[in-house]
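Nothing in this text is a laboratory measurement; each read-out follows from the coordinates by a stated rule. Quick caveat: nothing in here was measured; it's all calculated off a predicted structure. Cβ atoms are built from the backbone, for glycine too; each structure is taken alone.
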Structure I
Amino acid sequence: MSRRARLWLAALLALLLLADQLFPPPLQGHKAPQAQVVLARDGTPLRAFPDREHIWRHPVRLEEVSPHYIEALIGFEDRAFWWHPGVNPWALLRAGVLWLQNGRIVSGGSTLTMQVARLLEPTPRTPAGKLRQIVRALQIELRCSKREILEIHLRLAPMGGVLEGVEAASRAYLGKPAQRLSESEAALLAALPQAPSLLRPDRHPERARAARDKVLQRMAGRWPASTIADARQEPVIAQPVREPLLAPLFAERMRRLQPHAARIESTLDAAMQQMVEQILATRLGILPPRVSMAALVIDNETLEVRAYAGSADFSDSERFAHVDMVQAARSPGSALKPFLYGLALDEGLIHSESLLADVPQSFAGYQPGNFQASFSGPVGASEALQRSLNVPAVEVLERLGPQRFVSLLRRGGLRLELPPGATANLSVILGGAAVNLEGLVGAYSALARAGVSGQPRYLAESPLVESRMLSAGAAFIIRDVLESGGPVARMVDGGIGSRRGIAWKTGTSFGFRDAWAVGVSDRHTAGVWVGRPDGTPNPGFFGANIAAPLLVDIFAAIDDSPPATRMPPAEVSSTRICWPLGTRSEGTPVPLCHQQRTAWILNDTAPPTFPDRLRTGPARHTDYRDPATGQRVRPGCARGGTRAVEMARWPAALEPWLDPALRVRALPPPWTAACSASDGGSGSGLRIVGLSNGETIRRAGDGPPVKLRLEARGGEQELIWLLNGRQIGRVPAGQPLTWSFAEQGSFQVTVMDHAGQHDRVEISVR
């Protein structure tokens with residue numbers, strides 16, 4: 001070759017390279033940024049978001065497609081695919097000859113690479129268009145590997161209607177992933193791009209079958225004859241094309257997180273998601289209008305989300321279907337109480353059976369009541385948590401400190417939202433701060449993860465974000481209490497609770513606006529919310545009657561395996577403690593141990609009962625008696641000798657709730673006449689008048705129900721009246737309270753003030 005020729009050749013090559021750089025093939029099109037699909041962890045499409053032309057496209061990798069389909073596609077479309085440079089000259093020559101002989105295009109001669117070029121940049125079916133395809137195919141081959149070229153075809157090949165790509169077609173027509181295609185199904189889908197509209201198996205099954213058989217015929221010699229024969233016998237049956245719609249709100253959320261990703265692989269379990277959505281759907285019939293639900297399930301080990309339902313019914317706009325209540329901040333009601341008691345355990349304030357007072361109390365003007373408007377008197381911390389009693393929780397929070405409680409929760413990863421301009425106060429434990437279901441479920445997971453909470457993870461590549469919420473010991477105790485009631489309940493009910501393996505808690509916000517239930521098992525933590533997204537009340541809807549049954553059904557569906565045996569951590573031990581002091585039985589004299597309880601303790605420490613809020617002085621003190629009469633005396637007024645008696649004092653607020661036998665043992669006897677007359681020797685300055693203990697009051701014939709004027713003398717500021725432990729009214733000191741007894745029976749009438757003074761009578765109404 002002459003020097004001039006070489007120069008011309010070099011110039012031509014340079015020109016071609018320049019043109020290639022100036023006019024590259026539109027490879028970015030295969031990324032399809034406008035079309036997205038959100039997948040479950042097993043590849044099941046949860047929701048497909050079409051592009052601007054409403055095309056459903058499910059990006060797929062080569063290894064996620066059945067080898068049968070790859071074999072059928074290459075065997076039918078381009079047997080020389082693996083070795084040609086983008087074009088097959090022999091195929092083009094054959095196609096040209098046939099075109100000249102017939103006056104029309106009989107065989108296109110296109111390679112898979114040329115088809116990819118046409119998919120990326122559509123061209124007319126003319127010689128000029130074919131030449132453009134050839135050039136683009138060569139450019140693509142220079143830039144992409146054979147694997148990459150094949151994957152573009154797998155993603156973009158037209159499959160009929162709004163479907164593109166083998167995965168979308170396989171899911172839509174056959175209800176299965178492309179990875180599981182049989183030989184017959186692979187041949188069917190390999191034929192579809194030839195004439196997508198005419199060969200749709202859901203509309204034209206006979207045409208589709210003929211096209212499939214044509215592909216099978218071409219596979220002779222590549223597949224065994226028996227395999228081909230069996231494949232030809234399979235009928236062509238396709239399901240109606242429907243848009244996948246699992247976890248729709250979750251999918252929208254993932255799309256916002258990754259707006260440019262064509263394929264979003266989540267941690268959701270498709271089967272579990274279907275079960276949860278079905279359970280929610282069964283509840284719709286009993287829900288009033290505009291009421292929605294939300295549910296979230298995470299894996300305890302990985303913190304990966306397995307099920308996510310942001311609303312009750314995505315198709316029901318009247319139920320605010322498009323409002324994701326997994327993320328909405330709402331009042332949790334009592335759902336934070338397990339963390340309060342757990343943190344109090346860690347702070348050394350309580351053990352599992354610490355004596356608490358479920359009685360009317362005022363905390364610097366804040367007067368919480370219980371959901372049922374009744375009071376139980378002395379309760380242990382375990383019982384207070386299980387029954388979700390409000391007053392004991394506020395008492396514990398007062399000792400811990402609201403600000404410290406909130407800071408400890410935030411340190412543990414639970415974000416609380418306080419009202420604008422507000423600071424943490426005692427109402428926090430009863431729903432005075434807002435949380436969302438996502439954060440609450442993440443926090444509850446600490447009960448099954450040795451006290452370590454975590455943020456729910458939605459993508460496998462999401463980082464593991466954990467925080468120490470409780471110590472391992474406190475987490476064990478709280479879970480045990482919520483699951484079985486602790487050591488006491490386990491002995492009483494034969495361990496029925498512990499065999500369930502589910503530790504759960506409910507919550508109800510003020511005005512019945514939000515009903516919650518959150519629970520943990522060995523494998524999962526799940527939470528549900530029921531309410532109106534607009535925040536309007538649902539009278540009669542509370543956590544125990546509407547949210548808890550929903551949570552139980554979810555656990556029954558997703559986690560029915562029996563719980564594993566759990567051993568307490570080294571720092572947890574069981575011991576006998578005494579009421580009212582709260583100290584260990586073995587170190588407490590028998591006369592001072594009025595009641596015994598079995599308790600969980602941390603670090604071999606049994607904190608004593610809280611100091612009395614209503615009176616000063618130690619709970620363990622020395623009293624003096626007249627040796628002759630046994631009555632109470634003081635050295636200053638005793639006329640003879642005195643006998644010292646060691647006493648354990650119950651908190652003043654609890655004295656009205658002590659049963660008669662315990663009152664004889666726990667409370668001191670009356671003062672002697674000499675000491676009673678002396679200054680300060682009188683008993684309580686509060687007395688019920690107009691009613692005598694043991695009195696029977698009868699209704700006059702068939703007259704109206706008995707109506708009594710309840711009146712007391714003495715007392716300070718406000719008087720609190722209770723009937724059988726249930727509060728029936730508050731009146732200023734000196735004013736009466738009128739009460740109608742609608743039913744007959746025996747009643748215990750109690751009056752008390754905020755200074756701890758009280759009086760009680762028992763009457764019968766007939």
Structure II
Amino acid sequence: MAKVRTGGGWRAIRYTLKKAYEAGGLWSLWKTMRSKNACKTCALGMGGQAGGMVNESGHFPEVCKKSFQAMVADMQDAIPDDFFHTYSIAQLKKFTPYQMEHAGRLVKPLLLQRGSQHYQPIPWSEAFGRIVRKLQDVEPKKSFWYFSGRSSNEAGFLLQLFARLYGTNHVNNCSYYCHQASGVGLTSVIGTGAGTIQLDDLEKSDFVMLIGGNPASNHPRMMRSLMMVRRRGGKVVAVNPMIETGLVNFSVPSDPVSLLFGTKIASSYIQPFLGGDLALVYGLMKRLKELHAAELNNAPEPIVDEEFLAEHTHGWDELADRLDGLSWDEIIEKSGVSKADIDNITLQYAGSKRAVFAWTMGVTHHLHGSATVQAIAQLALMRKMIGRPGAGLQPIRGHSNIQGMGTVGVTPKLKDEIFKRLESELGVRLPSFRGFDTVECLEAAEQGNMQFAFCLGGNLFGASPDASFASRALARTDMTVYMSTSLNTGHACGTAQEDTIILPVLARDEEPEPSTQESMFSYIRLSDGGEPRHEQGANYGPRSEVKIISEIGRRVLGASCPVNWLEMSHTSTIRKAISRIIPGLEQMSQIDQTKDEFFIPGRTIDTPTFPTDDGKATFYVHDLPAVPDGLQLMTIRSEGQFNTVVYEEEDLYRNQSRRDIVLMHPDDIRIYKLSDGGLCSVQSDVGEMRHVTVSTYPEIRQGCVAMYYPESNVLIPKEVDPLSRTPSYKRVAVRIVRDDGFFEVKPEGKPLIGRAGTPRDKMNQC
């Protein structure tokens with residue numbers, strides 16, 4: 001494929017036209033995208049009552065390929081009636097994530113029974129009956145509940161409420177696999193796990209450090225904000241072991257000047273060792289302190305605000321001593337960044353007035369992820385960049401409502417205030433035992449101590465480390481229930497030993513009643529919902545998540561439960577309950593009438609008072625992790641996917657046409673006696689992938705290799721960050737050897753049926 005040298009641009013516009021064709025025409029896609037619903041993909045913030053393709057600042061049009069991909073996927077025809085008769089479980093296990101996603105929409109409840117090789121459609125009444133009987137038979141502590149970040153606040157709140165009234169705290173959202181390190185790290189330093197800025201603050205900053213992220217592919221609408229920073233003369237520092245095309249140049253399609261001439265995004269690009277970010281940040285802090293000492297009497301504003309630190313923080317003296325005692329040799333050795341580069345970045349930061357630090361899973365997917373987040377927050381505090389307008393911290397969240405899930409209580413441990421309010425409101429005693437995190441739930445399942453698993457969206461199997469372990473764990477449950485809009489690999493590889501049930505659900509813009517979502521900037525949006533795209537009947541058709549949950553709650557907990565489950569089948573009732581229970585969401589009680597979307601009070605920190613017990617931030621001191629020997633793997637997403645969902649197999653910005661590859665520096669290919677385009681075997685301590693194609697990628701740091709997630713999860717161990725319990729999907733030691741065999745998987749049976757919204761040629765390759 002032709003080398004792509006810029007992100008966005010005319011290719012993005014042509015892609016839009018292609019997706020419009022798949023969706024039945026440009027007008028059809030336009031109407032759906034302009035409906036008053038929040039975007040279904042990333043948490044950046046678009047849609048709601050301002051209408052689709054409008055961001056939180058009111059700018060129009062704001063849209064990206066991810067938005068189109070998700071919408072067109074939801075506009076697919078139903079999976080043909082003969083699909084599950086044609087393809088057995090053994091065959092479905094050979095399907096790629098792409099093939100599963102493009103099989104069509106789920107429209108009927110499905111059951112896979114012990115001994116059966118095929119899913120079979122069942123009526124809703126049978127699906128509910130089987131689930132209810134199993135829940136009535138299971139000890140609550142032997143059940144766990146997993147939540148995607150694409151569902152609504154209402155569905156999340158209702159299901160976690162049911163789980164706790166049922167008797168368990170094994171309640172998790174998918175942040176344990178992505179940004180839990182952000183929440184833990186930030187809370188320990190400044191008292192809140194959310195970002196401290198609003199979208200406008202980002203666009204008004206004059207210095208942005210983007211660490212371990214690739215928003216050009218994963219959060220494309222953020223590129224307009226970065227364009228605005230550069231256009232005003234601000235600096236954007238990209239920190240990533242890979243040079244990403246879209247972070248070098250990006251042509252914003254909605255901006256005529258940028259579209260025609262492109263925009264230089266990164267003013268500086270730093271390639272540390274994989275996992276060298278903590279050492280790099282400590283180097284920046286050390287150099288900042290040195291500059292402060294040298295210019296103490298001359299600078300109009302102190303480079304390090306020691307007066308602020310003394311008045312508003314704890315532990316600065318200990319950190320200062322650690323920085324003084326840390327040698328430059330150690331910093332350079334463990335970061336992989338030269339002293340000159342550290343000097344350059346520090347000088348840019350020292351000259352800024354409004355600095356924003358943003359990061360994503362390149363930071364959090366490490367055994368020292370929480371420590372790195374703490375260090376980033378401390379780097380900002382040294383110059384009082386938390387506590388002034390236009391400056392602060394922003395973890396770049398994934399799923400559109402993942403932050404909202406945490407806000408409404410989808411966590412193993414409820415915040416004390418929420419716990420007390422729930423007990424008082426309902427007049428009950430809720431379970432108080434320690435709930436398991438996601439990996440612990442799967443470990444308990446593998447040991448035979450979990451009988452029931454319930455997944456509200458997402459792909460638990462596909463998101464989990466050590467794919468073989470995840471499959472074994474789910475296979476030890478008696479029943480696993482999935483609520484999904486389309487098929488994913490978990491439906492084939494994450495089946496239970498007795499019953500696996502898939503419940504088809506409506507997409508956000510098909511919900512019969514309005515729902516709310518929270519952006520990563522702590523903004524509450526109201527989605528109107530809309531008409532279902534597929535026929536609904538008593539025994540078939542996708543249903544509202546809220547109505548499914550309320551029905552299960554009514555049948556399992558019965559009339560003696562203090563919750564009126566019939567009333568709670570309406571999202572307006574749930575919002576009133578949320579407004580009474582969840583601090584900061586009081587305005588939800590009136591949002592149906594006012595339609596007023598809002599920022600959650602107290603999240604933005606623009607004064608030097610922090611939401612801690614004494615109003616002060618706290619510093620932490622860490623040892624720097626050593627540089628491991630050998631090749632280190634990082635899992636990555638492609639430009640054509642969103643989290644575990646693969647919409648396109650090509651990775652346009654990295655100039656890759658397939659996913660069964662390993663990206664390697666040409667010097668590493670030579671050292672390990674491999675060949676570009678040749679086959680290899682990639683091995684880790686927990687798994688092996690054979691017949692992987694070697695792809696030369698000069699833009700990656702030598703010693704680092706990259707492979708696509710979720711396919712490469714078979715190589716990822718279950719090791720977790722001790723503070724956040726987030727698995728280390730990055731910096732995985734691997735061995736790569738030649739593999740001269742030939743391997744090709746093709747599911748047996750007739751080709752999948754091509755239909756509108758589905759790339760027919762690729763589907764027929766199945």
When you work out relative contact order in percent (Cα under 8 Å, 6 or more apart) for each of the structures I, II, which one comes out largest? II
Rank structures I, II by distance in nm of label points 7 Å out along Cα→Cβ at positions 292 and 508 and report only the one at the top, that is, the highest. II
Comparing Kirkwood radius over Cα pairs in Å, for residues 540-603 alone across I, II, which structure shows the greatest value? I
Can you spot which of I, II the value 141, 68, 53 was calculated from, given it is Cα extents along the principal axes in Å? I
So if we calculate mean count of other Cβ atoms within 10 Å over residues 140-147 for every structure here (I, II), which label has the highest result? II
Structures I, II, by FRET efficiency 1/(1 + (r/R0)^6) of positions 700 and 732 (r between Cβ atoms, R0 = 35 Å, to 0.05): label with the highest value: II
Can you say which of I, II returns 2.2 when distance in nm of label points 7 Å out along Cα→Cβ at positions 84 and 196 is computed? I
